[in-house]
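Student: The structures considered in this document are given below.
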Structure P
Amino acid sequence: MSDPNPNASPVMKVLNFIWAKIRGFFVSLGQSIWSLIKKIVLGFINIFKNIYLAFKEEPKSAVRGLLSFFIPGLGQFRNKQWYKAIPFFFIFIVFIVIELATSSYIYALSGELQDFPAQDGVLYFFRDYGGFFTKGIWGLITLGELVLGDWYRGEQIVIFDRIFTWKSADNSQVLLGEGVIALVLVSMYLTAWVINIRDAYHSHLAYLKTGVVEPAREFIRRIWDDFFAYIIIVPSFVLILFFTIIPFLFSFLVAFTNWTTRVSLGQQLFRWDGLNTFKTVFTSSDWLGFFGAVLGWTLFFAFMSSVTVYILGLIQALIIESKYVVFKKVWRIILILPWAIPGLISLMLFRNVFADNFGLMNQVLSNFGVTESVKEVLRSLNLVNQVDSVAGTGNILWLNEPMNGNLAKTIIIVVNLWLGYPYFMMLITGVLGTIPESLYEAADIDGATNGQKFRYITLPWILRATAPVIITTFTYNFNNFGAIYFLSGGGPAYPIDEIPLAVRVASAAPGQTDILISWIYKLSFTSGVRQYNLAAVYSILIFVFISLTAIYNLSKLKSFWEED
């Protein structure tokens, strides 16, 4: 297929390629969603069809299911299975109690609606009186309706009113968070409710076939045997639900709003904004240029940080395992020390080593009188194009000079190499111990050289065992926030004339060593106008990219799928 724009620059070709892939992904996602909607509609049609057939063929069993439809557990109770009826009814009661205990329905019934009637036909009943679930769903749909100073039901909205809570201003952030939690919990309840209906129906069908009601002890034993694995992971599932899934859903939904710090919470509301933020990311030249630059550096950093630590770890492992090396345990202990020391301490130490004024590196170079010589070497490698901003010192500006961006990036990769290679050294050392000696003996008989034995026996064996780890290391380094934040802080900054006006106004420009995750942090917490929606879009793109990359590469690894 020919290039539709052969005169485009290499950077634009890469960005166009990425945009084509992303656009294709969203087209495919849209088709999948449409297919899912059709399946859901057909599923509901089949449900009603099956309900009709159930009442026609087994009306008594269908009645049991209908009883559990209105009151969970009632159908099980009619089936004389109280040990099932109690848990389902308990879940139902807990759901109702939480809704009532967190609501103000009693005040609506006591006459407050008459004392403060709706004006101009506007009354948000679930906002004013709903419980956690109903108000949560209302808030998720609307993101709020009233802010400080609005008039509602004859009263002026304030920031917070302890007595008449409906006079309090809406907070879109809180409503979105509570709405996500409510949606997840309601979905879980509805799942239990459907299971309860199906169980009442099928349990009675089983009774009609066998004439025996399953005893409680037999039921518990069967559940324990058949669902033991699921029971064990329940605590982990709860933790993942509240600390991973719900925050992910919150961040995901933020990407479809207009939430920035221009929205003063309590005084303004942010709104659902559809795909406009995605459109900004991929069509605004101001943001697209920086996104392409940060994405390119992120990919390069992740690749180099993974490959270099692996290669150095492999070399160190081969050296240590060599028959010519003595005191192997001592060397292992020495070489593992960079990994044993907490990474945060090492990163802060290196940050001081490469400080501009009194950093250890500048002091050492100055004491030996080789600062200018090192500068020349760095210039020849295109790492330094320095404007000496430390007047009169002549020091090398390692991490903070806008003209020395390549030098800062090189330091980050080298420091990450220092921190990461011991892990692969120990991993590969363990793998080397699993290679059967018979393979080398057979190679010796065939007259293989040491290089051939490494190429055809050692290296394939190591790669087969460690390839999944290489991929997971790449995905880790793609989001290696600590290595950037604690070493360079994302600096040095770009020269001011390279920052587009829109990004400059928002004070949201990334540094030259910022990877996507550290730029997202800046957009969310340190930029002048915090771009929460933009940060959420970038987070989604990272998730999509990492997920697809990991799944695709792992699917190609035979070692990942083999069970023996």
Structure Q
Amino acid sequence: MVLPATEFLRSHGTSRVADQIVAALYEAGVRTVFGVPGGAISAVYDALMDEPRIRVINANHETTAVYAAAAYARATGSLGVVLVTSGPGVTNAMTGIASAFCDGLPVLVMGGEVARKNYGRGALQEGSPYHLNLVSVLRYITKLSAEVITAEQAIFTLRKAMATCMSGRKGPAFLSVPLDIQGTKTATPRLAHQAQSRFSVEEGAVEAAAHMLLTGERPIVIAGSGTRWGQGAAALKSFAERFNVPVATTPKAKGVFPESHPLSLGVYGLGGHPAAIEYLRKGVDTLIAVGTSLGDMATNSWSADLAPANFIQVDIDSAQIGRNYAAGIGLVGDAGEVMNRLAALAPAVLPPRKMPRHELFTEPEQLGTPGPIKPQRALWELQRLLPASTIFTCDIGDHTMFALHYLKIEAPDAFYLQSGLGGMGSGVAAAIGVKLAHPDRPVVAVCGDGTIQMSAMDLSLAATERLNIIYCVLNDNRYGMVEAGHKAIYGRTPDFKVSLNVAELTRALGADVQVVEHPDELLALGTRRLLNHRGPLVIDVRVDPNEKMPRLARFDAIKKDIGAVAPAAPPVVDVPLEPIPGFPTGVNRGGWQ
């Protein structure tokens, strides 16, 4: 009988470093590894053959592997692991690593390296300190970037990297493991301790924050994606209900507070809702920001409406406190722990607060008129067919705003957006990681035709692994957000068409395909058609290309930033916004000026 790697190592005094790495990963709870194989990482792949309890997902590109591993980590609350070869294997992974760094997602990337005796000699794909020096390059986009120097040191460095990924503000780590070290046999090391991060928040600061909230007449919570970890979402809900405080989420945190809850203001910022905009524009006296870095997309380009007299900021990373808005009180710690401590200080009875109605631009079900289907109508039809347990991943583009605004999300783990870096293709690959983490739940990737043009090969991986993922492609045959931005900033735009037959391409990659062009066609498919198939299902939704969300405040900010160098001819023309049916006048429309 062949023993799994962990049992094998217990019965042998020495073993390959590659086998020790696999055993250490399993003991740390890793059950799925993503990557792209290559010669310099081959010993670890060989060792994985002796550990059948770890599933190996071979992606088609290294950044896809990291995107998927990051989503898997987010969905499971555990560590994502990626294996890549040396040189281009590592550089190909860098966009995914940077995305995980910006979004605070724990991904350990292990890159193979050429044998140490070949350092500096121009070996194929060398990334050593004597050539590309990739360990140093990656220090700027990781919490830890290191090279394994000796075989005896390997497992200790690996455990340090795993602990670093998962501690404090989570994030990626990179380990470079030379091929000769992977194959070296050495005594199996044993560690006598485990490292953990703990935070202690001053009781007086917590009490002062509670006093601000109790004495404020118009308080608000801005909840970020940091509240998704651990007990953060449950603690946020308990806190909001006990203090009777309305909650708006950042785009990335959509759903962390139930959007049907009476205290919900929906999303603020990109794709945001008028309820949140209106509440803030009427003035707030106390704001508590929880688990958010308060970046561009989360704040409607750093709106002054988010700067009340009393500002409380809760974050596990002290560097975020006061970074974008001056904080009167900064509480550094786990969002769940801090919010639970605040909730415990709420009195038994609170005066009621008047909440605005949670409005949408238009009711999508009313958009059933003849003609091309509109994006919001397509999302409304799709969500009507799917169970409440469905998880949505969202890619980057025009469709992002429609998804943020029109999908109604109730569960904290039901929406996933990697917007820290905003890389196209992230949502397509993320669906793979989420589906592997939750095989029994429906998973939908909302994306655009530009996304498919850039990352279609990910559908081949989904087909190979027989992952039942729905890819809802809002297809307008162009890079819609880019064209809208150029038009808003310069008064004109180049033609950014996407000349791609989405249906034919994705069918060739192994996906089942359904074309939708008009209202009610998606509804007519029925739930069984969407859920009862093996492998990916692509819904090519050929949407009305003239249907646009209102202009981004970010466009205005860019226009202001480049005003001094804007072309003199033809003159820049500011295009007036068209009125939107059902939307109240005089309101900053969902995060846009």
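Values in this text are rule-based calculations from the coordinates and carry no lab data. Source: prediction; values computed, not measured. Cβ atoms are built from the backbone, for glycine too; each structure is taken alone.
Student: If you rank structures P, Q by FRET efficiency 1/(1 + (r/R0)^6) of positions 132 and 252 (r between Cβ atoms, R0 = 35 Å, to 0.05), which sits at the top with the largest value?
Tutor: Going through P, Q one by one, FRET efficiency 1/(1 + (r/R0)^6) of positions 132 and 252 (r between Cβ atoms, R0 = 35 Å, to 0.05) is largest in P.
Student: Same structure again: Which of P, Q yields 41.8 for mean projected area of the Cα convex hull in nm², as computed?
Tutor: P
Student: In terms of distance in nm of label points 7 Å out along Cα→Cβ at positions 124 and 468, which of structures P, Q is highest?
Tutor: Answer by largest value of distance in nm of label points 7 Å out along Cα→Cβ at positions 124 and 468: P.
Student: Something else now. Out of P, Q, which structure matches 2.4 when distance in nm of label points 7 Å out along Cα→Cβ at positions 228 and 244 is calculated?
Tutor: Source structure: P.
Student: Quick check on the output: -10000 is helix-only ellipticity at 222 nm (-39500 (n - 2.57) for each DSSP H run of 4 or more, over all residues; to 500), derived from one of P, Q. Which one produced it?
Tutor: Q
Student: Ranked on distance in nm of label points 7 Å out along Cα→Cβ at positions 372 and 524, which label among P, Q comes first with the largest value?
Tutor: P
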